[in-house]
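Only the coordinates and a few stated rules stand behind these numbers; no lab work does. Please read these numbers as outputs of a predicted model, since none were measured by experiment. Cβ atoms are built from the backbone, for glycine too; each structure is taken alone.
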Structure 1
Amino acid sequence: MNKKTDLRNLTQEEIITYVESLDEPAFRGKQIMGWLYRPDITAFSQMTDLAKSFRARLAEHAYMSSFTDPKMQRSEDGCVKFGFKLDDGNLIESVLIPEPDRNTLCISCQVGCAMKCSFCLTATMGFVRNLTPAEIVNQVCAVADFVRHQPKGKRIGPDRITNLVFMGMGEPLNNLENLVKSISILTEQRGLDLTSRRITVSTCGIAPKMHLLGEQTDVNLAISLHAVDDETRSEIMPVNQRYPLAELLQACRDFPMPKRKRIMFEYILLQGVNDSDDEARKLGQILKGIPCKINLLPYNESPGIGFKSPSRNRVYAFQKIVRDCGYSVFIRSSRGGDISAACGQLAKEQTTRNAGEKNA
């Protein structure tokens with residue numbers, strides 16, 4: 001087992017503390033942070049503004065982790081799914097969603113998931129463990145390298161990652177400490193220098209931790225709602241038995257955020273389960289007083305899971321009813337379904353089974 005310190009697990013303040021423990025001045029920590037996330041920096045010997053003796057000490061006591069040689073699949077619509085093998089042999093997945101004006105990366109925060117949502121393929125894995133800050137951040141680093149090295153003629157979007165969504169494998173708020181640390185690294189100017197305005201954290205409704213997220217970061221919040229009454233939501237999302245709708249929605253009302261921001265409510269439409277006109281009207285009622293917008297997601301069907309997606313006409317009818325209640329309501333187009341990269345389809349079994357089928 002590697003007893004060295006992985007510097008990619010540390011925020012800038014923690015790196016400063018670390019170098020001070022090596023009897024070096026604090027500014028050396030800022031210098032190191034400025035190198036850690038530069039493209040193609042893989043060794044301390046490349047950090048040329050550090051003394052050679054200090055670089056040698058760093059190599060003796062610390063290291064920089066990275067993800068290399070991921071399994072990749074490219075969808076017909078341009079999405080790319082990445083399968084990363086962790087040091088302990090576990091697998092996680094990330095999905096790049098390119099558009100002409102942006103590259104959105106959907107990243108994972110856990111191996112598997114403990115939430116047991118009945119419509120989600122990741123839930124069939126069960127929960128294995130939390131990801132470290134480095135394992136979260138290294139997903140971004142690896143995909144950023146992929147994007148940067150793509151030939152210009154093959155790119156759909158820009159030459160960098162512009163948007164991040166914590167909507168991959170796992171429940172982010174059940175890994176809150178490492179989530180917050182990773183966001184610090186991702187948004188640090190000397191780190192990956194991403195803007196928090198373009199980072200979204202999605203939760204299935206861990207109500208007590210939502211306020212902590214809002215206090216410790218200023219990222220965007222998305223709520224996986226998916227039902228408008230406790231009976232239905234508890235059936236398809238067991239977390240509702242612990243944090244029922246009233247508690248969840250109050251946590252949304254109490255969530256600290258600037259007036260210009262709105263919470264995103266995600267609502268997967270399941271045929272015959274939560275897609276009726278009455279449920280559309282009730283959705284408009286229960287969200288009153290919450291600054292929000294609503295994403296409707298026609299269900300992405302997965303083998304072995306019995307839910308069906310409603311017809312397009314049903315989706316449009318649901319959207320119109322909610323929109324007439326005064327909300328901004330969008331229908332989110334599914335991307336990457338042909339490689340099991342769409343919402344709710346990430347699972348290590350898929351990565352293992354499909355890894356050799358269609359390399360990007």
Structure 2
Amino acid sequence: MRRGELMLIVVCLSSAVAMNAQNVKNAFSPKIHGTIRGKYEYQPDDHAGRFEVRNAQVSIEDTITHYVGYKAEIDLSDEGKIKMLDAYSELMPFDKFSFRIGQMRVPFTIDAHRSPAVRYFANRSFIAKQVADIRDVGGCLEYKLDAGFPIILECGMFNGSGLTNQKDYWTSNVNFSSKAQFFFPKGFNLTLSVQKVKPEDYIIMMYDVGAFFQSKRWHVECEYLRKHYEDNAFKSVNALDAFVNYDIPLKAKMFRKISPLCRYDYMSDQSDGKKYLNHLTNPAGSLIVNDYKRQRLTSGITLSLCAPFVADIRINYEKYFYEHAAYALPSEKDKIVFELMTRF
């Protein structure tokens with residue numbers, strides 16, 4: 001599908017939904033949001049840089065009645081590709097309980113679940129990008145309760161087919177993901193989650209524990225993920241993400257605040273769960289390293305031009321550490337990043 005045709009479909013869909021909402025009793029106007037992230041990256045070791053439109057997301061969501069809602073989100077430039085992100089209907093038969101069916105991000109981890117607008121750094125952590133970046137088609141239950149502090153429980157079952165392989169995909173194996181978030185008093189949060197996936201022959205279990213502290217100026221967060229392969233087909237993967245962000249209010253005409261921040265993240269050798277023979281996928285092969293062990297230090301500042309996470313300038317420097325320099329992928333090297341993110 002051409003990009004122009006897709007844009008026409010998005011516009012027509014928005015118009016149709018808006019017109020229909022006016023004819024449904026108790027309906028609200030559709031909420032249309034978007035996120036644009038343009039950035040420039042320079043890699044000193046290569047003496048080379050690039051401009052990139054990292055995201056150009058548009059979403060439509062609404063509650064049609066008190067019991068039914070929906071969301072449709074598309075990214076017109078996810079690293080240069082057009083991708084459907086969220087496309088689900090939501091049923092809310094009881095207070096604090098909902099059921100979603102369709103395409104969505106699975107309920108797993110803290111950082112991987114953040115949308116581009118509310119990420120603290122220009123580039124995602126290893127947990128959010130390399131290890132636990134999963135969207136799938138399925139059904140998900142969510143229940144909110146009050147135990148003296150808010151608790152959100154989520155559990156879902158998913159095809160495991162990914163976003164583009166649905167039509168003729170039939171399976172007796174169902175992936176699952178569950179997540180529990182505890183919002184303790186005074187800004188403390190604890191998030192526990194578990195997920196099962198099966199890319200091919202081997203079941204992969206992932207376990208994640210994360211916590212953060214949020215105050216008026218501070219955000220301190222740490223998250224650990226362990227990825228285990230069935231029958232010890234590959235060595236278990238360990239991943240860590242820890243960062244701190246401090247907000248300094250400004251009275252400047254253009255900027256509302258400036259936020260120094262720093263992050264450390266780590267990932268051990270990882271396999272995608274598929275068998276390879278002579279570097280080609282082959283059922284007779286075995287699991288290999290697709291993503292090599294590395295560490296990274298990221299430091300920088302975020303300048304907020306209005307409300308935080310609405311219009312931000314992110315300036316980051318990333319320092320990578322590999323056991324062997326040859327393991328570094330073309331875009332996974334030391335770099336300086338300048339990003340302008342706007343959300344509407």
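The table that follows gives values for the structure above.
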quantity: With distance in nm of label points 7 Å out along Cα→Cβ at positions 142 and 246 derived as 3.4, matching label from 1, 2; calculated: 2
quantity: helix-only ellipticity at 222 nm (-39500 (n - 2.57) for each DSSP H run of 4 or more, over all residues; to 500) derived as -2000 - corresponding label from 1, 2; calculated: 2
quantity: Structures 1, 2, by FRET efficiency 1/(1 + (r/R0)^6) of positions 54 and 94 (r between Cβ atoms, R0 = 30 Å, to 0.05): label with the highest value; calculated: 1
quantity: Given 31, 28, 23 for semi-axes √(5λ) of the Cα gyration tensor in Å, calculated: source structure among 1, 2; calculated: 2
quantity: Ranking 1, 2 by mean projected area of the Cα convex hull in nm², for residues 206-285 alone, the structure that comes out highest; calculated: 2
quantity: Among 1, 2, which structure scores highest (criterion: mean projected area of the Cα convex hull in nm², for residues 62-117 alone); calculated: 1
quantity: Structures 1, 2, by relative contact order in percent (Cα under 8 Å, 6 or more apart): label with the highest value; calculated: 1
